[in-house]
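So, here's a batch of structures to check.
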Structure I
Amino acid sequence: MNDKKPWWQSKTIWAAVLTASLAAYGQIDASLGDQLPNIPDWVFVVLGAFGLYGRVVATKQVG
C-alpha cells in the first residue's frame, strides 16, 4: 500500500513555498524602491512555526 501523500497536501511544503514567495516579494519591493506594502516580520515567524508544526504532526511521507 502507498503511504505517501501528494506534495500539495504537505503543510511543511506550503509553509516553505509561502516563505520563499514572501522573501522574493521583499526583494522585488526593495529593487522597486519600497513602492509595495511591507510584510511585517511576524508573518515570517508564523510561517516558520507553521512549517515546524507541519513537520511534527506529519504521519506520511511526501511522494
Structure II
Amino acid sequence: MKIAEINKMSAADLAERIQTEVASYNQMKLNHAVAPLENNSLIKATRRNIARMKTVLRQKELNK
C-alpha cells in the first residue's frame, strides 16, 4: 500500500485496516512455521505496511 493511499484513509478506517493486516501477518507467520511459504517476502512487506499505517495513524492522532 502506498503512503498516499494510507493518508487518504480516515483514522477509524486505518485502525480497522491495521487490525486486519496484523491478523493476516500473524497467520502468515504461523503458516510459514509449519510449511514454507511460496513467497516469503510477503511477510516482510506486510510488516512494513503495518508500520506505515501505524505511523500515519499516530500522526493523525497528534494533529487533532
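A value of -27500 was computed for helix-only ellipticity at 222 nm (-39500 (n - 2.57) for each DSSP H run of 4 or more, over all residues; to 500); which of I, II is the source structure?
Checking each candidate, the match is II.
With relative contact order in percent (Cα under 8 Å, 6 or more apart) as the yardstick, tell me which of I, II scores highest.
When relative contact order in percent (Cα under 8 Å, 6 or more apart) is computed for each of I, II, structure I gives the biggest number.
For FRET efficiency 1/(1 + (r/R0)^6) of positions 30 and 54 (r between Cβ atoms, R0 = 35 Å, to 0.05), which structure out of I, II has the highest calculated value?
That would be structure II.
Can you tell which of I, II yields 1.24 when Cα Rg over 2.2 N^0.38 Å is derived from it?
Considering all the candidates, the number was obtained from II.
Coordinate-derived values only; no laboratory data. Computed from a prediction, not measured in an experiment: that's the story for all the values here. Cβ atoms are built from the backbone, for glycine too; each structure is taken alone.
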